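Every number in this text was worked out from the coordinates using simple rules, so none of it is lab data. It should be emphasised that the depicted structure is a prediction, and the values quoted were computed from it without experimental measurement.
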Structure P
Amino acid sequence: MIDLYTWPTPNGQKVSIMLEEVESPYNVIPINIGAGDQFKPDFLKISPNNKMPAIVDQDGPDGRPYSVFESGAILLYLAEKSGRFLPSDTRGRYDVIQWLMFQMGGLGPMLGQAHHFRMYAPDKIPYAIDRYTNEAGRLYGVMERQLSDHEYLAGDLSIADFASYPWIVPHERQGQDLENYPSLKRWYDALKERPKLRKGFDVLKEERRQGPMSEEARKNLFGSEQYKAH
């Protein structure tokens, strides 16, 4: 059994998608990042960067509980544990890892900044909005070129696709129109039809924030003083 500490954000969704796709039993432990759950001492023992998601595999590599933080590392761990969605040959494996790193190092952080400056920043800064909206478009273009001659990002369906899909779902909030990226849209529509992927994506969907963000949530998400290195 795997304990999944998560919240319904793209980084959390990618892990619940993987757990559903590999049919691994798991318990969902909500980490309400708006309420500051990520700063609680018990969670910091599992995720020292005070970020979700994180997992605790009760049947770890040596038969003892083992915790993993950082969503990309969790996907690699689950792929190796299950023997699925990560090729065993060196060429295929690194094709997947490259696209996973593309998501972790580029797609996620840059689209996250687009979300922030377009939707959440208290001051609308045209330079920042243009900067990250344009960068989102560039990254969509990278995916479009790759998917124009590959069914999935690394050829076959893999953890790279599960990592990237949740970040493309809110494309309108990033100022992007999927009709401008036909290959990306084809990939997106195909993944959206996978029942297990949809089930994983919908974990904790009833907890998604509705209405204006409270000042407490804004502080916990964007400017908390609760956790500092000393």
Structure Q
Amino acid sequence: MFSLIIFERLICYNITKAVFISRPNRFIAEVEIGGRRETVHVKNTGRCRELLMLGSEVWLTASDDPARKTKYDLVAVRKNTGGLFNIDSQAPNKVMREWLEKKGFDRIVPEYTYGESRIDFYMERGGEKSLTEVKGCTLEIDGVGYFPDAPTERGVKHIRELINARKSGYNAALAFIIQMSGVNEVRANVKTHAEFGKAMDDARKAGVKILFLACRVEPDRLEIIDEIEG
């Protein structure tokens, strides 16, 4: 596990700056740290092609697991347009949990089995039952976030489960953690996965809330700062 400190809706890392060289596969990257080459773990299996480019500034967090093959995790990158992106795929659920804990729920259960899926969060408050599925958005085009950056049948399945839950009387929400500063909207990336866009439209019509959670991103932290209903 990497070193991680969680505050109110805030994740902070130990941090080391590096320069991106290449990504031999979706799990690892080659970077340069202080003149030496290092193989690091990439904490995001998405494509991130528009982010991880030769010469890009990246930030790493050191693991405290001596048995690991790689010493560092790559968690943030500065895009060639200047914007800073958190690409830690575990971060959205962590900041979402902290955010939900401030909403007055009586019970919060992560990784809740509903139907044939595991939904990120189940909540209870009074007599109400709620389900929330969380998606981290790291793809930005002209100031707008897009999801997904690769086809995701699992994502479509989760949305269909939310629709079924809503029909069964649950409150249901699809929440996008926007892992970049200055962006407050996420659109379905229909060019990459048209079915996801269709499922998202069907969810809106069924009464599933679409939430955009805008964030402040710094090399060593990710913080939710605003909630927008889409």
Structure R
Amino acid sequence: MRVIRGRAASREADRDVTAEMLRRTAETGTPAIRAWTPHRQVAFGRRDAHAAGYDRARRAAEERGFPPVERSVGGRAVAYTGETTLAFALAVPVEDLRVGLDERYEDATETVLRALRGLGADVEGGEPPASFCPGRHSLRADTGGKIVGIAQRVTQGAALVSGCVLVDEREELVDVLVAVYGALDVPFDPDSVGSVAAAGGPSDPEAVARAIEEGFADGRETTVEHVE
């Protein structure tokens, strides 16, 4: 398995790293995992881009120092602080686009759950009501706040299972998400935001990234590559 570490110099280049990872897995059949801290941003989903308040939401993000971007997978808006909000992306080969979707979701959810519990975080499956980027494949702290959201995209020859992990800086995330979801007129409860640190785990995103890498590698031989 290929392990990709680091982030590129710009948000656009960083997206290209993940896209290339997916393409290479489709071509070679070699799975790859990437866990990293993306640039500071609010990533809007397709539904957001068609909402009446989208322009207001983008301005709200910019006013708080979060450059707005649009992503091709996932649902509603997700914020990354640039420091302690982690992303992960797992590229796996697929032979039939119609097979394995639910299994990949279940495997990824369980893998991240074990990784966070192994770091001492009290987490469980599910998410609180009115949370950011709502979806069935989420993890939350035992006491409530959502910590992980997971999405999936399937292309010819490979699937990309990706997600965000809120490691720390909860208050800053709450501030921008309240403004963004308010502009989009989408229900959002500030108390639905959690973090690994608040759940008893580490506040160091590198520690969380390495645990997630090891979980997805699952004992397989790995080759580490660094983003230039």
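What the table shows:
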read-out	value
semi-axes √(5λ) of the Cα gyration tensor in Å from the coordinates reads 26, 26, 15; which among P, Q, R	P
Answer label among P, Q, R for the case where helix-only ellipticity at 222 nm (-39500 (n - 2.57) for each DSSP H run of 4 or more, over all residues; to 500), calculated from the coordinates, equals -11000	R
